[in-house]
Structure 1
Amino acid sequence: MTGSNPAPLDDRSLGWLRYLHRKATTPDDWSREGQPHPHWDDRTGEPMLSWHRFDLVDSAYSMALMADRTPAWREPYARILDELVERHTGWWAASDWLTQFGPDPDRGSYPEDWRPLIPEELWGDYDVPGWTANGIAPYGVQMDPIAADGMLFFKGFFGLLLGLHRHVTGDDRWNQPFDMVRDGEHTFTWTHSGIAAHLADQWRDRPIGVHCENTKIWPY
């Protein structure tokens, strides 16, 4: 970029934009009764990052960069980001928190290459990072992944995704109340600013840091 005349997108960037638009606008269902499309990666980065939502959020970063280069293309960028945010409000975005209760029953049979993630003296008797452990003491079961004491990596990255949407579109639609999870009684209403304020309160209350998985705080 030079001065006030941004450089245009190159062919590689245009190809990535075309791919993300196709990926985001391909219909699928992130409700509990549905299933994300297979093109949303839930395998890479096991055990910590192998969840659909990481592919979802990581797909958004280039939108802000491209939008700063080609601001006249706001409509396709907005469509992609709206699709990403909408999926992140569904049950599948928080499926780990909503299904991993108590200690990991498989902690005694982890693969050897996970050893560096666990204190050596606790190998076989300690949950790997990536097991969210909803419900363990002293927190109890907390079905709202935003309000929960843990689950920082869910609500923190979601706040980033909402911020990218606002930066690119200028639209505050996600600062109006919207429902999350939408699983019967487990339906929770939030706004962008409400999530940010709740996170700020959690950080003020816990200077050491907010949990991702329960009892696990990441120093970086």
Structure 2
Amino acid sequence: MDGDLPVGEYGYDFLYGGPLFMHQFSHAWIDFRGIRDPFMREKRCDYFENSRRATLVQREYAQRNPNEFGGYDEYCWGLTACDGPSDELPDVAGEPRRLFGYAARGVPYGPDDGTIAGWAALASLPFTPDVALDAVRHMHLRYPEMLPESRYASSFNPGLASVDHRAWVSQGNFGLDQGIVVMMIENYRTGLIWRLMRDCPPIRAGLRQAGFRGGWL
């Protein structure tokens, strides 16, 4: 399709990726600001800007909260591939909605069962610094249980409260989640990983072979 990117939800034109991790993990290694492959040159955009828009769609979806899940708002978002509660959990017996367990939750088309990955907001730090930091601070203040032992749990579900009124929290602490957070914080702070990759001849050659031009290439 020629011209601009297709119009997405909530007025943002972007390539839909669903789970937020699809808009993050390649950016942990490669600085896509200003470099474009033929497709993005045609659309007058780049993949960094595309991921920025996808992050803003996440916030807008949570603020609108079409499924009326507990806790969702402009400061509580992060739908991505993560662990989650399942229908077999005894403490949520009788819940009318389906719970997905480990699933690639996505915005705005789902699946969605009210489960948030707090780390996913922080992994969007380079794209939308103020928006991401606002979300991180508010979620931590409201749901400190999401950070057991100062590590992000895979997810939490604020709509499934326990007897002590704390949100349901995954027992999983996955290195993949912690790693993307560390890398994106450092890229935001200093650009260290991006600089190292820019100086790697095979990376530059591979990007050029894939048709990327412009910017630091």
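One table, with the values for the structure above:
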read-out: Mean count of other Cβ atoms within 10 Å over residues 103-110 - structure with the largest value, from 1, 2; value: 2
read-out: Distance in nm of label points 7 Å out along Cα→Cβ at positions 15 and 47 - highest-scoring structure of 1, 2; value: 1
read-out: Label whose coordinates, when volume of the Cα convex hull per residue in Å³ is calculated, return 125 (choices 1, 2); value: 2
read-out: Distance in nm of label points 7 Å out along Cα→Cβ at positions 23 and 199 - highest-scoring structure of 1, 2; value: 2
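Coordinate-derived values only; no laboratory data. As the structure is a prediction and not an experimental result, all values here were calculated from the model. Cβ atoms are built from the backbone, for glycine too; each structure is taken alone.
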